[in-house]
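Several structures are given next for inspection.
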Structure P
Amino acid sequence: MARIVTVCTERPLALVNMAHIRWYKIAEGLARLGHTVDIAANEESRRRWPWRPATTRLAPNLGRVPLGRVKWSRYDVVKVTYQEGFEILEKHRGARHDFIISRLSTVVGPEDAAGSYFEGPLRRRMYEAQQRIRQVSRYLAVSNEPARALWVQLHGAAPPVVLVPGAVDRDIPEPADDPYPAGGGGRCLFAGNFSWKNYAPRANATLSEKLNRLGELLARHEIRLYTVGPGDTDLLDSRYVTHLGVVPYERSWSYLQFAHVGIDLVKGQGFLHNTESSKLYHYLRAGLPAVVEAGLPNADLVEAAGLGYVVPSDDLALFAQKVADAAAERWDRRRAVDYILEHHTWDSRALVYHRLLTGVPGR
């Protein structure tokens, strides 16, 4: 088995952001498979990051190491998550390691393009990081076929590109106390990250505008729209949308279990080229009917699981009607949960990396 160090961010490990949740869950899955895995990050005061849990329980074979103290040569493998993680690896002089696996959530091109909400200086920085990632990585992991095709078109077929889509826990907490405000009516939930305005301002503005309009339409069906998650939410209209704040991962399941419908929307006009929706795996794992826009790369999950509706992009009146329909429908929720457990757990994703490390053939 391999000794692995994994890098994503310089901030503390905090399971409230899907990027960090995925980083941790894949590390945990590799540790369960018998590898020894260290998460390299920094521990800082909770005063600076007040929503960070005081502790995160680590699995067996899983440890922490401060970034400034990593001795890269002690590890067989360096696993890097996102372009940000690769820049941190470079900063801490780890990019010369001879076995780097780089994971990207999004592949961008040399110019701003439709289907991507990364633009301008941020998109250029991401693209330049991709060029350096290509030069030093043993393997590259992406979420979907459009991302793989774009990478090969831009950078060629080396390093080998493997598909590692999003995933979800096999075991989740039993329903706890109802976390929603008292009051009647249906509950529609958007659970996930809001883009920070200094990071992707157009995506933040577009999503906020859509949620505001959808919340107004849902009110006509006696359904309230709720949101949870980190990011800039000051553009939300509190008349139609209730933001419930940043929720630690373990507690977030209650928000899904006590909602009536979960949703996701495209943070742009029409479609997203290769940025998938992580929240869909979680809605379906919780047995929560999902209504999503067709422009999401993994929107087909909803139809494959048989729990919800896919609506053409930018038809919010129809979207609101489908939310109302989903809340009233009698669904085979067990079938959907079983589908997710068979195809989309963190363990199945960690197994892709395990096969790369051990030479075991797989799909």
Structure Q
Amino acid sequence: MKRPVYQLIINQGRKVSKPIIAKFGNNIRIEIHIRSTGIVIQTASSAQKNPEDILNGNDSLFADALKKALQLYVIRYNRYLSITIAQVMIDDKLLSNYSLKDSGSPLVYSLSEGRLRENFTPTWNAEGITNVIARTSNSSYDGRFSALHALLAAKSNRYEIERFTYYWMAMNGLYNYIAAEGEKELKKYGAKELLGKEYRKLGFLDRCYDYEPIRPSGKDERDRGIHEKRIMWHVLPVIRSIPMDCIDDFCIACISSDETNEYVRQVLSAVKRMNEKYGYQEQYLIFPLLVVWLPYQIRCGSFHGEKALPTFCYSNDNLLKALRVINRLLDRFLTAQLPLWLDSDERLIENRQGRLEKAALNPAYKTKK
């Protein structure tokens, strides 16, 4: 017996030659057709479906597929799709429709709208990425998906302070996923300590990128806290001084640890002078210092209530000037690196497995005899 074919058509959606194939429960072929003009979601189902339920989000399969399709649309076109009309077709017969003009309320509420402030790169449209997004159920989400949703919010938001919160949520999702995967490797190699503490998770992230983590010295927690503050006092003035047209080059240099960049040299020089002045022995590299350690310190200051987030800022306020740079840096890192941990391409799976194994074999995790 032929199963009926259900379609949800958004705006001027039309089919494409190679749709994205999603799955939901036992239904392993849900076609998602995405064009700039709209979306078509199509599937055959032996279970009878109510057209009004499909239209209004009460059908779990179509509700899940539409949310995924809208997310994939943003990633592909770097803007949100405003739904103005929607139609439900069963075997090419129109059985239910929606109009924003007539309804007066959105079909789907969205956290943001319009164009993204920071774009996704073409890498995000790789088949391995779209397949993972389309075929992973909410119940199977791990830190990578938390990172993806937070990154989307960060790219959408207008306000630097809010954006920083979302960017760090994205970093948190990524390093918690990497730490969870890393613990599997550490257990294999008989590590004495796993990655329970936050600084150990961040350190494992650094080691996955071939860097030793920043761990300021001190005879006790209070002394170490003083050392941390001294680093920030010397680094942040350099960060704030970077002209707008130099920020991108600076961010690229930080992620690649390119010490030929003028402002990278200034940061490292400021920290070196501070260490010499106070007798600290550490030498730092720019990636673990600025991509991981500094944003984490700013996050801790606000999240733990040590420093209130300002409700009002002048355009030249120190925090705002620093966050403009730090947000761009986190965006560049997450936009480039999250696909490596998310993509289902076999080469990338091997790549990240190799990173995890290499980090797990670091002497810092060896079993003590």
Structure R
Amino acid sequence: MPERTHYLNADFDLGLRRRPRRIDGPQLVRQVRELSAQALIGAGAEDAALLRVDVPGEFLDYLHGSGIETPRVLAHPEIDPRSRLRPFGWSAEAIELNKRHGTPVPHPPAGCLARVNARSFAFALEMEFGTHDSRFAVVDERAGLERFLAAADSASEWIVKAEHGNSGLANRRIRGTTLSDADRRFVDGLLAEDDRMILEPWLDRQQDWCVVFAVPFSRSDLRIHETTCTRDGALIGALFSDENDLVWREELSATAGRVAAKLEREGYFGPVCFDAFSWRDGEEVRLRPLVDLNCRLSMSDGAHRLWRKIAPERSLFYRFFNRRKLTLPDEMVAAAETLGDLRYDPDRGGGVLFASPLHFSKLATIFVAEHRDGILTLEREFRARFEG
């Protein structure tokens, strides 16, 4: 396989908006830059990682000392023209970088990418597949949203989603049937950048998954992993395990095949992932098999590669913490020593591994244990010791 340059351009989704402007905010710029360092995780020594942020040498030394190989580091917009670019998503900027390579990677046209990554496109698929809730709505003005909410049950709760944007950056939970001032600012901000948004009922989520595949579709490439989210539905992390107890596997696999066929007819090819979750409806647990459709790599793509390299017969949990809430030293060596018996040991094949530098606002952390229950025990112990 040719050498690859991994590039986690986390602003891909937001850049698809018709009038993107929030993408230049200092907090978002920092978050996107720091997330680019996740391209290091799971990449091979023969590959490169294109980063928008400086990574201290002590972090790379820490990974090497933990038995984790790392790729060559390229400082954005530097490229290795001999390699093949592998971006998180084919943004306009990634497409221009791709042209500078000796063998540019084929990708769908920009118009197709914007169309199939729109939340309204996924909503239309849900209606076509017959899995949608009649209370869903696509709205193009705040007044229309407020009219819809005014007619709803007074105890209802809702999720407003941007037409383009991943959950951590473009969703908001609405409690009740009227918008607060903060809600209005959020909604007006979305409509200033794009033409519509999606309103969904808040459901009593039980368990979340990410379904990953490619177009053209091959069942052998399909994988489904568990995800964890905040109470408001924003992604926290991904759990990889070969413990095959997913009762919804066949239904999710069939949904992936139907989605892939539709995307292929639309002219799309390449990586795809979509979210799904089970939810409680009275005494019954039901499945929502297609939630948010993303025609790009999954955020945990690198963590999945790392799992297959270092712990394929064990379980691995990849998750983010708010750095301000963790009482850890600022130096990598000291923080690793502070972990004590929890520290990742490649010979033991388990423990806690830091997956980003300690000065980042979001600390990527990896937990490895023999089984899923061991992962959750390890995470609880880490939080009990270090989450203030």
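Each reported figure results from applying straightforward, stated rules to the coordinates on display, with no laboratory input. Model, not experiment: these values are computed from the prediction. Cβ atoms are built from the backbone, for glycine too; each structure is taken alone.
Computing FRET efficiency 1/(1 + (r/R0)^6) of positions 33 and 185 (r between Cβ atoms, R0 = 41 Å, to 0.05) for each of P, Q, R, which one ends up highest?
Top value of FRET efficiency 1/(1 + (r/R0)^6) of positions 33 and 185 (r between Cβ atoms, R0 = 41 Å, to 0.05) goes to structure R.
Given that mean projected area of the Cα convex hull in nm², for residues 161-344 alone, derived from a single structure, equals 11.7, which label among P, Q, R identifies that structure?
Attributed to the structure labelled Q.
Out of P, Q, R, which one gives -9000 for helix-only ellipticity at 222 nm (-39500 (n - 2.57) for each DSSP H run of 4 or more, over all residues; to 500) as computed from the coordinates?
R
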